[in-house]
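The data blocks that follow each hold one structure.
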Structure I
Amino acid sequence: MTGFFNDRVALITGAAGDIGQAIGRGLALRGTRIVLIDLDQSTLDRVAIADESRTLKINADVTDETSMRSAFDTAIAWGGRLDMLVNSAGIEGPIAPMTDYTVADFRKILDINVVGTFLGMKLALPLMLAQQRGSIVNLASTAGLRGSPDVAGYIASKHAVIGLTRAAAVEVAGTGIRINCVCPGSVAGEMTRRIARGRNASDPAASLKRMAERNPMGRQADPSEIAAVANFLLSDEASFVTGAAYTVDGGRTAL
């Protein structure tokens with residue numbers, strides 16, 4: 001896949017997160033110029049990519065159209081084009097029964113996870129259509145394929161990301177642009193640790209252990225394993241793949 005990525009330009013939202021960082025590092029190692037976008041400037045500053053001279057870091061809010069338009073303008077001025085987009089920004093929201101959610105809680109999850117994905121595609125697609133080439137990967141979740149207690153907002157948002165991916169993929173099919181999503185299961189990282197603490201504040205380690213044991217492979221994914229599938233979908237190796245929701249969950253949804 002290396003040849004496809006040489007000197008291409010990729011933009012990644014949520015780039016300071018565990019999966020966003022892993023995707024960025026994987027693309028950089030394959031010769032891609034990377035634009036990293038995140039709201040958390042301090043964490044973004046600490047993200048280490050192999051070649052910093054081929055990396056641009058931008059602080060932006062994925063829920064705000066003005067902020068994102070400015071980020072895209074800066075990215076295009078720097079890179080000259082946009083070949084790949086990864087919408088990785090996302091939050092899990094409160095770990096609580098739906099009856100305990102506030103409307104503000106619910107809207108915040110949808111704003112970041114769904115509106116952020118929509119805005120990324122809305123701004124990227126005109127650029128990609130003009131060049132008749134591009135690949136987009138949205139980060140969904142196995143939470144978009146099944147239900148689970150105490151994460152209603154996250155479940156709803158990831159179902160929406162899968163639907164949005166499919167709708168957009170069909171709209172641009174045949175234009176040289178492909179749009180897919182990745183559905184990770186339990187991934188070793190900060191979000192999973194927060195969920196574990198939310199489910200069992202007194203013993204989050206036990207909660208993490210149960211999450212791993214429910215998986216047929218008996219462990220959580222490393223972020224690099226999610227990145228590998230995302231990088232495949234971004235590449236020409238996936239030239240006939242669009243509108244797909246790839247599960248990367250160690251067999252959890254096969255049960």
Structure II
Amino acid sequence: MTRFEGRRPEELRPLKITPNYLPAAEGSALINLGRTWVICTATVEDRVPPFLLNAGQGWVTAEYDMLPRATHTRRPRAVTGGLSGRTQEIQRLIGRSLRAVVDLTGLGERTIILDCDVLQADGGTRTAAITGAFVALCQALAGLQRQGLLETVPVLDQVAAVSVGRVNDKILVDLDYQEDSRAEVDANFVVTGRGELVEVQATGEKGSFPPALVLEMLELAGPALKRLRQAQEEALRPWMPLPW
């Protein structure tokens with residue numbers, strides 16, 4: 001099948017990560033992945049959730065939402081307590097993904113809040129948010145180190161994420177909305193720089209599928225994940241020594 005802009009099955013959409021996009025935040029990045037644009041900011045708070053009081057460690061959490069006109073039709077703004085189940089699930093996914101590569105003890109009793117706001121959606125918003133949020137997180141942690149509040153940047157490894165799907169019996173990486181809406185199988189892979197899995201989400205949209213398909217998808221996603229990590233490094237290198 002022919003993909004938009006003639007992409008190969010394993011090829012990402014045009015990718016750009018702009019660091020320090022919002023200078024008022026402790027860390028920020030705008031990630032453009034084709035027609036999916038997500039702005040990610042990091043906020044540092046000198047406190048932890050009640051369940052971590054006096055535990056000697058910090059916390060990383062995330063919030064996620066879409067602007068009303070991120071899609072072709074207006075989406076009402078979420079109100080307090082009115083987040084959809086899908087939005088809450090994505091927030092938890094982003095938080096888990098970033099915590100997996102942070103030394104929470106090294107962070108100290110602080111919380112990093114990652115706000116991921118979708119400016120424009122064309123598929124892959126959650127995976128773009130994870131990839132961009134990592135850049136914002138690293139900027140915030142590097143700022144704490146420059147202030148003398150941390151001895152080292154407590155990042156253990158990179159983390160990035162990409163969507164993969166089977167569309168018309170063909171495995172495709174980084175699905176746009178049109179591809180995702182037709183996918184028989186839809187998956188998201190969250191992977192560290194060392195190639196370890198943080199999370200795999202795979203769904204048979206039109207029925208069951210063989211387990212071996214997940215491994216095929218992961219293998220085809222390898223070059224895209226490498227390119228995402230390179231983009232993260234290119235965005236961060238001017239701001240900090242890379243700790244991984």
Structure III
Amino acid sequence: MRVKVGCCGFPVSRGRYYKDFACVEVQQTFYDPPKEETLKKWRQEAPEDFEFTLKAWQLVTHDPKSPTYKRLKIKIPEHKKANYGFFKPTDEVFEAWEVTKRAAFLLKANFVVFQSPPSFKPTQEAISNLRVFFGQIDRAGLVLGWEPRGWPKELVRELCGELGLVHVVDPFTEESTWGEITYWRLHGRGGYNYQYSDEELKVLWERLEPQRMTYVMFNNTKMYEDALRFKEILIRGVS
């Protein structure tokens with residue numbers, strides 16, 4: 001099977017993580033992108049065939065009212081806050097994409113996740129923002145995934161097809177509607193503080209399509225343990 005298993009972030013030391021997994025989704029690029037020297041170090045210390053994916057900077061996707069902005073080191077002037085987030089066609093948002101793209105280049109990443117907050121509703125303005133943003137940015141050969149929350153399935157399918165996006169989902173919440181690859185982000189059933197049962201991991205295994213490239217990225221409190229257990233299932237199959 002063409003499956004890559006990993007975690008959203010490093011739940012253990014990077015050295016230990018590299019020994020157990022071949023892929024990680026970098027979270028720091030969402031909150032506050034690390035310095036270029038740090039990203040270069042991560043790439044250099046990781047095995048050559050190790051893959052980084054990453055989350056796009058929150059300045060692209062989230063409104064400054066989001067509590068996630070508390071982890072942002074730069075100070076956004078009050079009069080400029082309306083220019084950030086929700087894929088707005090502003091200089092600030094496009095610049096935030098350039099920072100994200102640079103991080104992807106330094107990590108030699110191929111996949112970038114754009115996670116929308118629940119407050120990003122399927123309004124005409126939001127749809128227009130998506131079309132302008134994804135229609136104008138330089139993708140530099142990157143595969144782009146979008147994880148909307150609370151949007152109608154058919155609208156998501158239409159937009160992902162039109163804009164060339166992979167529909168990123170939690171497989172226990174919904175089905176992906178579009179994309180040549182599958183990208184799953186497992187957030188915990190009912191919330192982050194969760195551990196998946198053996199039965200749930202077996203169900204996940206049974207849903208894999210043998211010839212389809214699939215990323216299985218755990219994003220829950222027990223992500224490290226769950227990802228290791230899922231790797232074991234991949235190796236031995238469901239007995």
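Read-outs: derived from the displayed coordinates by stated rules, not from any lab. All values reported here derive from a predicted model rather than from experimental measurement. Cβ atoms are built from the backbone, for glycine too; each structure is taken alone.
Key figures
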quantity	calculated
Ranking I, II, III by mean count of other Cβ atoms within 10 Å over residues 150-157, the structure that comes out highest	I
Origin of the derived value 34, 26, 21 (Cα extents along the principal axes in Å, for residues 78-141 alone; candidates I, II, III)	III
Origin of the derived value 85 (volume of the Cα convex hull per residue in Å³, for residues 126-205 alone; candidates I, II, III)	II
Among I, II, III, which structure scores highest (criterion: distance in nm of label points 7 Å out along Cα→Cβ at positions 46 and 174)	I
